[in-house]
Structure 1
Amino acid sequence: MDKAILLKSVLWDYNISAIEIEQLINGQVEQVHHYNFESFMHKMVQNLPWYTIINIVPMYRIKQVLTQKFVDTIRQPSLRNNYNYVRNKLQSTIFPTS
């Protein structure tokens, strides 16, 4: 599926362009409307499969946001468990910082 369509599908309820979302993902802007990167990642985690997310978001950005605090605030227990596992694996793996 087209990346722009996927991004828009996550924020379907807001009129935010794919370019603005891309800028948020890449850290070029701190906020788009009321979303910061962390709140946008929460939406992605709740609405997209893991393998789709890693095709959209650079791994270093995922690693930045996947803190224990972030994982603890995921609503669904099964997703919380899955992302806790992912967080632990990412902490033991070295990725480039950009």
Structure 2
Amino acid sequence: MSGSSQARGILTAFMNIIFFTAALLTARIVIEFFGALAMTTAGSVIVDVTDFIVLPLGITAVRTPYGGIFDVEAAITVALLLLLEWALSVARTRA
């Protein structure tokens, strides 16, 4: 395997991790949006696991009419992760 293809493979693996993390955070947003889902065992595990990933921006969450919250910080984190993943895909294409 040449150095260039090995670097592309590592970059692709890193991009996949970023995408999986963004998907996990999106699941957190949906679970927290509907408060009843956050009370389940699986919901609380996902929220607990993703607690350390969410950027602490100091923005308060918004209450929803479904007994939950809209986690603005998690949504911004997802947007930044997907922006980073897109930038890495551009870099991988040009390399």
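No lab work stands behind these numbers, since they all come straight from the coordinates. These numbers come from a predicted model, not from an experiment. Cβ atoms are built from the backbone, for glycine too; each structure is taken alone.
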- If helix-only ellipticity at 222 nm (-39500 (n - 2.57) for each DSSP H run of 4 or more, over all residues; to 500) comes out at -17500 when worked out from the coordinates, which of 1, 2 was used? 1
- Query: Out of 1, 2, which one gives 1.12 for Rg/Rh (Cα atoms, Kirkwood Rh) as computed from the coordinates?
  - Reply: 2
- Working back from 34 (relative contact order in percent (Cα under 8 Å, 6 or more apart), computed), options 1, 2, answer is structure 2
- Of the structures 1, 2, the one that 10.0 was derived from, the read-out being mean count of other Cβ atoms within 10 Å over residues 56-63: 2
